[in-house]
Structure I
Amino acid sequence: MRIGITLPTPGDAPDLPTLLDRMVEAEALGLATIWMPHISARGFDALTTLALAGARTRTIELGTWVVPTFPRHPAALAQQALTAQVASGGRLTLGIGLSHRVTMEGVFGFDFSRPVRHLREYLTCLRGLLAGQTVTFEGEEFHVRGFQLTVPGATPPPVVVAALGPHMLRLAGQLADGTVIWMGGPRYLTEHVVPTIGATARAAGRPAPRVQVSVPVCVTDRPEAVRAAAAAAFARYGQLPSYRAILDKEGAAGPEAVALIGDEATVRAGVAAFAAAGATDFSAALFTPPGEDAQRTLALLRSLAD
């Protein structure tokens, strides 16, 4: 299982030079991947930032977790992603997702009533455009008429989908290269994610899908206090319907129950449990409340990456 990191870390808001420095440091640690969240109302554009990071790094994979689809036509996202792919020397993985009804419909006014149809049409258009094909598509959500992208030096990046429920997991197995799961625990992976996406990919004649997982991580000698802080910091994820559903399938009361919090042996065992559950990649979202040392968690990640 490949070991990576989520940057910026939860609750952190570095300026752009500092964030890029941390991405360089992640590569120096020997980590396999950097995954950058794209949050509509906060922080930097993920693809633009990763394109800049591509010029300052050499080997580490750079992934978005995840770019919301509703605000971007697939042609616009494809062109931006191919540009970042060139800038990073072919190290981009494009993570996309629906986001949430409360934002996409409640804030921006998009119609969120047919999310599976939306994403199916989106992926159909996006994959063709990324591959440099001339795309003609007439759907209910999207229309593309004889359009082809030409980006010099670009190769199609892998596409992974934030897929939590069974319909989205099957769609990811059919049309994407894998899935990214935030706040899902090992039981949820074993019983729901891995069998669903794996069986669908096999039936579609596609390679084994990537299963990328991320949860908050803190190496500490004060697990009870840190877990209480995590419960407060990540409470929103226990309330959003899509995350509440996967926490229920895990049998977890809240996000703090799937976070990896404890000493080195405890966190190491937690990461191993994700590997045993079928995760191909693990990305640590460092959680460092006051009194804790992020370097201790980074040291463990470095040892896991060796």
Structure II
Amino acid sequence: MKKGLRLVLATAVISGFSVFLNKFGVAGTDAGLFTTLKNVLVAVLLIATLLALKEWKTVRGLAKKEWAQLALIGLVGGSVPFLLFFTGLKLTSAAQGSLIQKTMFVFVAVLAAAMLKEKVDKRMVVGGLLLVLGNLLILNLTGFAFGIGDALILAATLLWALEITLSRRLLTSVKELPGRVVGLGRMGFGAAFLVVYLVITGKLALISGLASGSWIWIIITSALLYGYVLTFYEGLKTVKASVAAAVLLLGTVITTLLTLAWNGTVAWTQLAGGALLIIGALTFAGIRIALPSPRRESP
């Protein structure tokens, strides 16, 4: 298995833990403030990483066009979609919102085909259908009524899909550009845009009222987000955008298993859905699992 694909698989594992823990971390804290502080902390960590690896000269050497692309990635990936998603989640059910967000790989495949000339073959279609079915089983969605909240989450999903596609294009057009720099663009510019939002809405003052427990959750989830950014954007350098988005869905299996361990109950349909997600992601990505061949007895 290629290094890039291994990195994206690591991202999926980190995402699975992160989604589960964020449910506890955001409780009792303004979602916009929670997201902004995480982005700021991760941006600081990424700057420290680039300095430690002596890659800051790469940042200083970026052309204006590349800076503009990083700013756009921060806008469509690290700021606006978070606000749309959390606002929409207040207006619709968690199951519906999650289902819409997990269709992102479909939009990435379409955008990547249009912008990056990535081909969609039969294998990807089959894998995609298995991924959608697996999500339906895991979320146990019995009915679906599309409303304003769902529209906001769909808009956020489209923006995240665009961000992945833009990031992949930048990484392939500037060969020597480390994925960490693109990650910094996403988190750094995203944090800046979110801080402006907090100032305009008057929510920045809420930071003074944060309890120590909230800060602990912010630090824990920021560490996971840091790992997510480091692995995903470095993997995206060599992995197709559509494949990377599909592999990320394996994180849902991790989240489901953690939820099972926490609650002690899970429906068999969710376990079946998890199995379909694994098969679907592997099929979509074209990953073959080599089974050991049986030994032949010598005559």
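Read-outs: derived from the displayed coordinates by stated rules, not from any lab. As the structure is a prediction and not an experimental result, all values here were calculated from the model. Cβ atoms are built from the backbone, for glycine too; each structure is taken alone.
With distance in nm of label points 7 Å out along Cα→Cβ at positions 69 and 261 derived from the coordinates and found to be 3.4, which of I, II does the value describe?
Numbers: I: 3.4; II: 4.0.
Structure I accounts for this read-out.
Relative contact order in percent (Cα under 8 Å, 6 or more apart) computed as 40: which structure among I, II? Let's see the in-between values first.
Numbers: I: 19; II: 40.
This figure was derived from II.
Which of the displayed structures (I, II) returns the greatest value of mean projected area of the Cα convex hull in nm² on calculation?
Comparing I, II, the top value of mean projected area of the Cα convex hull in nm² belongs to II.
Taking FRET efficiency 1/(1 + (r/R0)^6) of positions 5 and 205 (r between Cβ atoms, R0 = 35 Å, to 0.05) as the criterion, which structure among I, II has the greatest value? All intermediate terms of the calculation are to be shown ahead of the outcome.
Working: I: 0.55; II: 0.20.
When FRET efficiency 1/(1 + (r/R0)^6) of positions 5 and 205 (r between Cβ atoms, R0 = 35 Å, to 0.05) is calculated for I, II, structure I comes out on top.
Identify the structure, out of I, II, from whose coordinates distance in nm of label points 7 Å out along Cα→Cβ at positions 229 and 245 was calculated to give 3.3. Present the calculation step by step, with values, prior to reporting the outcome.
Numbers: I: 3.3; II: 2.2.
Corresponding structure: I.
Of the structures labelled I, II, which one yields -1.01 when log10 I(q)/I(0) by the Debye sum over Cα atoms at q = 0.18 Å⁻¹, for residues 13-148 alone is computed from its coordinates? Let's see the in-between values first.
Numbers: I: -1.01; II: -1.31.
The structure behind it is I.
Who wins on distance in nm of label points 7 Å out along Cα→Cβ at positions 181 and 213 among I, II, i.e. which is largest? Before the final figure, lay out the partial values.
Numbers: I: 0.6; II: 4.4.
Biggest value here belongs to II.
Given that helix-only ellipticity at 222 nm (-39500 (n - 2.57) for each DSSP H run of 4 or more, over all residues; to 500), derived from a single structure, equals -24000, which label among I, II identifies that structure?
Working: I: -12500; II: -24000.
Clearly, the read-out refers to II.
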